[in-house]
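What follows draws every value from the coordinates through simple rules; no lab data is involved. Worth saying up front: this structure is predicted, and the values here are computed from it rather than measured. Cβ atoms are built from the backbone, for glycine too; each structure is taken alone.
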Structure P
Amino acid sequence: MTRNIMNNDPSICFYGAGSMAEAIVRGLIHRKVAPPEAISMLNRSNQERLAYLEDTYDIKTGRNDAEKEAYLTSASVIVLAMKPKDAGHALKALGSMLSKDQLIVSVIAGLSISTIQALLGYEAPIARTMPNTSSSIGLGATGISFSAEVTEEQTKQVLAMFEAVGTIQIIPEERMEILTGVSGSGPAYIYYMMEAMIAAGIEGGLAPEQARELTVQTVLGAAVMMKETGEDPAKLRADITSPNGSTQAALETLDAGSFNATVKAAVHRAAERSKEMGEAVKEALL
C-alpha cells in the first residue's frame with residue numbers, strides 16, 4: 001500500500017530540476033503520494049525547463065530569487081538534486097536560510113551526510129539516497145541512509161517518496177558505495193550484455209528489430225521470473241540447463257571468459273570509484 005506523506009500537509013521543494021528530480025515528481029503525483037500543489041521545483045537559470053515541468057505536472061516553480069527563497073524556507077522537505085559541482089555554493093547559502101527541522105533529502109552521488117551537514121553549518125536531518133535510472137519508469141532501486149537527526153515521521157516521508165518510483169533498501173551509509181556498484185551502476189551492466197546479445201543475433205542472421213525484441217523480452221522475463229518465484233538465480237539457471245545441451249555450452253563459454261569473476265570485479269570497481277568520487281567531491285566543496 002502506498003504511503004501518503006501529506007497527512008500533515010508537508011510541502012516538497014526540489015532544488016534541481018533534472019531527469020531524476022522529474023522522475024521522483026512524476027512518481028509522487030502518479031502514486032498520489034503528494035499532490036502537485038505541494039511540490040515546487042527550482043534550478044539555477046533554465047527557465048524553459050521550469051516552464052515545461054510546470055505545464056506537464058502542474059507544480060510550482062521558482063522563477064526568481066524571491067520565489068526560490070520562499071519555496072525553500074517554507075518546504076517541509078528539500079530534495080537536493082543539483083549537480084555535485086553546484087552543491088557547495090548552494091548548500092552554504094541554504095545554511096542560513098533553513099530551519100533545523102526541515103528534512104534534507106539528497107540524490108547527489110558521492111555527497112556524504114557529514115559533508116552536507118558541514119556545508120550547511122549545522123546537523124540537519126538528512127536522508128542520503130542512491131536511486132538508479134529505472135526510477136524514471138517507476139522501476140527504480142534506491143538505497144537510503146539516514147542521519148541520526150531524522151525523525152520517525154520524516155523517515156516515513158522519505159520511504160513514501162522513493163517507493164513511488166520503485167523499491168527501496170535502507171542501509172548504513174558506509175554501504176552506499178557497494179550499493180552503487182550493484183544497483184546504481186547495475187543497469188549499465190545489463191545494457192552492455194544486451195548489446196552483445198543483440199549483436200550476436202544479428203550476426204547469426206536475425207533482423208535487428210527481431211534481435212532487439214527477443215533480447216528485451218528475455219531479460220524482462222528472467223527478471224520477472226526471479227522476482228515472482230522468489231527462487232535463487234542459481235536454481236533458475238540450473239532448471240534450464242540440460243546436460244550437454246546448448247545452454248550448458250553457452251555457460252561453459254562464459255565461464256571460460258571468467259564471466260562470474262569479471263562481473264563481481266566490475267561491481268567492486270564501481271564501488272571503489274564511487275568512493276573515490278565522493279572523496280573528490282568532499283575535497284572540492286569543503
Structure Q
Amino acid sequence: MTANELRAAVLGVKRWSRADQRAPNKPLMMAYALANYINGHGQMFSFEDEVEHQVNELLKRFGPSRKSYHSLYPFWRLINDGFWRLDNAEECLPRKSNTDPPKSELIKYGVMGGFNDAAYQLLKNDTQLAMELLHTILSDSFPESIIPEITAQLGLEFTFRQVQKRDPNFRREVLNAYNGKCAICGFDARLNDDLFALEAAHIKWKQFNGPCTVNNGLALCSIHHKALDKGAITITPEMRVKVSNAVNGSGVVEKLIWNYENEQILLPRQSEYLPFRTYFEWHKENVFNS
C-alpha cells in the first residue's frame with residue numbers, strides 16, 4: 001500500500017447515509033486512531049478498554065444527539081473499507097438482524113482493532129501523513145469552529161491550518177444582510193469602522209452541501225456562532241431561538257443564552273435574504289442537542 005492508496009481508501013470510506021443526515025461514526029473512529037498514532041500509541045486498540053468508552057465520548061460530544069451511542073459500529077464495520085484490521089474477531093457471533101456482533105461478543109473475545117499492517121507502517125513512518133489524513137477527515141465532517149475541540153479531546157495541542165475553499169463574498173453578504181448585527185443578541189462592536197467578533201454562520205453545514213448563500217447564513221457573534229455549531233441552540237422555522245435543555249452554567253450563561261429562549265431573531269430587511277426553514281430543520285435534526 002502506498003500513501004496515495006491509503007489517502008484514497010480513507011476518503012472513500014463507506015458511510016451510513018439517509019438523505020443528508022449526519023453520521024460521523026466512522027470519521028470519529030478513524031480520527032481517534034490517527035490521533036493516538038500521532039501520540040505514539042501502538043497499532044491496535046482494545047474495544048473493551050479503550051474504544052467503547054473513548055469513542056463513545058467523542059460520539060456523544062460531537063455527533064448528533066441520540067438516546068444511545070454505539071462505537072461498536074464503526075469499530076467493526078471499518079473492516080469493509082480495505083485498511084482496517086480486527087484481531088480475535090473470528091469467534092464473534094452476529095446478531096440475527098445484521099452482521100454486527102453485540103458488544104458483549106467483542107468484550108468476551110478481547111477484540112482489538114486498528115489500521116492494518118501496511119497502513120500502520122505508513123502512518124508510523126510518516127507523522128505528517130497521519131496529520132494530513134486527520135485534518136481531511138475532520139474538515140470533511142465538521143465546521144471549522146468545532147475542529148479545535150475535537151483535537152483537544154483527542155489529546156493534540158495544535159489546530160490545523162484550514163485550507164477549504166470559501167466563497168469570499170459569503171461573510172460580506174451575510175453581514176450586510178443583517179446590518180452588521182448578531183441575529184440573536186444584536187452585538188455590533190466595531191474597532192473604528194471594522195466589525196469584530198461578528199461572523200457569518202452556515203445554518204446547514206458546508207460539509208453536508210449547505211450552500212454559501214445568504215439564505216443559509218446568519219450573522220452571529222462569536223459566542224452564538226459557537227453555540228449554533230455545537231447544538232446548544234437552534235432556530236425554529238418560526239425564526240425563534242430554541243435552547244437545548246443540556247445547556248447549564250452560571251448567571252453569565254443565563255444572560256447570554258437562556259435569556260434569548262423563544263426570542264425572535266433579527267432578520268434581513270429584504271425578503272429574498274430570509275433564511276430557508278429547510279436549513280433550520282436540517283440543523284435541528286442533525287446538530288441541535290435535543
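A value of -17000 was derived for helix-only ellipticity at 222 nm (-39500 (n - 2.57) for each DSSP H run of 4 or more, over all residues; to 500); which structure in P, Q was it taken from?
Answer by label: P.
Suppose you compute Cα extents along the principal axes in Å, for residues 47-142 alone for every structure in P, Q: which one lands on 36, 35, 24?
Here the read-out was taken from P.
3.4 is what came out when distance in nm of label points 7 Å out along Cα→Cβ at positions 79 and 151 was calculated for one structure; which of P, Q is it?
Q
Once distance in nm of label points 7 Å out along Cα→Cβ at positions 63 and 239 is calculated for every structure in P, Q, which label goes with the largest value?
Once distance in nm of label points 7 Å out along Cα→Cβ at positions 63 and 239 is worked out for each structure, P has the highest.
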